[in-house]
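What follows draws every value from the coordinates through simple rules; no lab data is involved. Since we're looking at a predicted model, the values are computed, not measured. Cβ atoms are built from the backbone, for glycine too; each structure is taken alone.
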Structure P
Amino acid sequence: MRKLRSTDIKELGLLKHYRIIRKWVSKTCDLKEADLELLFYLDAINFFTKQDFKDGTHSYSWDNRRWNRLLKDGWIVVWRNRNRTTQKYNIYKVSMKGKHLLNRIYRIMLGEEDIPETENSNKIMKRKSYMDKVLSVAIKNVNKDKTR
């Protein structure tokens with residue numbers, strides 16, 4: 001297996017359109033951008049405790065409700081409940097819903113999939129606000145750019 005280098009990532013253009021993709025996910029999934037980036041972190045850990053979550057949030061803005069919101073909305077789930085004899089803490093993981101979203105983001109970043117441009121599947125394309133109009137143009141440019 002070949003080791004990935006920084007020039008390989010640059011040649012792939014992996015982060016070229018990350019900002020637009022992040023904004024699209026934030027708008028369409030009702031997920032804050034910091035929450036999305038935290039899901040990337042937690043998915044890389046695979047299984048985590050609430051303390052791992054707290055350690056991962058140090059570089060983000062303070063949001064006291066983040067844990068409960070991600071749990072309630074189904075982005076993270078309990079993998080194993082604690083018991084009174086051997087396990088002190090619940091063990092969590094990113095849910096299938098979260099994993100599907102992250103894998104879709106990876107496919108879009110690699111150019112294997114396009115961001116939806118129809119109004120039915122992408123509410124940004126309804127262009128209700130000025131920001132939606134700007135993002136819709138940017139999304140069309142991302143989809144046209146096949147050098148991702």
Structure Q
Amino acid sequence: MIVAEAAVSVAGRAPVAAARIADIVHAVLRRERHRAIISISFVGRDRMRRLNREYTGRRGVTDVIAFALPSPSGPLAGDVYVCGWAARRAARRFRVPFRQELTRLVVHGTLHVLGYDHPDGDGRTTSPMWRRQERYVAALA
């Protein structure tokens with residue numbers, strides 16, 4: 001069994017307490033039995049638009065982007081960028097509480113850092129990663 005030791009940092013203007021964000025990441029890491037160093041950064045829509053264009057080649061604002069970073073001799077490492085503006089917009093659109101949507105994005109980014117992925121398009125919300133994510137959201141939101 002891998003002990004889930006983790007270092008989580010939260011940067012930017014987090015819309016909820018940084019400790020809450022760290023707790024979400026730690027819970028996912030414990031349940032996934034992974035050690036990781038993860039940075040969660042909250043960015044505005046302009047910065048997220050630039051990140052999306054630069055790293056995915058897509059236009060517009062996205063809600064979350066995650067990068068797994070090379071770590072040859074230690075725990076996994078990754079950076080997760082969350083756009084609070086996009087999270088609020090999605091929460092209204094899907095008629096879910098903002099806190100739930102924010103939890104979904106933090107979990108989503110964390111799972112990407114751990115190596116999970118999903119298809120684009122219609123298969124996204126029925127993929128194994130999405131189902132795993134939603135189990136975490138139900139337990140943590």
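General observations
- Winner on percent of Cα pairs over 13 Å apart, for residues 15-78 alone once structures P, Q are ranked, highest first: Q
- When relative contact order in percent (Cα under 8 Å, 6 or more apart) is calculated for each of structures P, Q, structure P comes out greatest.
- Which of P, Q yields 4.9 [distance in nm of label points 7 Å out along Cα→Cβ at positions 7 and 119, calculated]: P
- Structure from which 8.4 was derived, mean projected area of the Cα convex hull in nm², options P, Q: Q
- Parent structure of the calculated result 2.4, given that distance in nm of label points 7 Å out along Cα→Cβ at positions 95 and 111 is the read-out and P, Q the choices: Q
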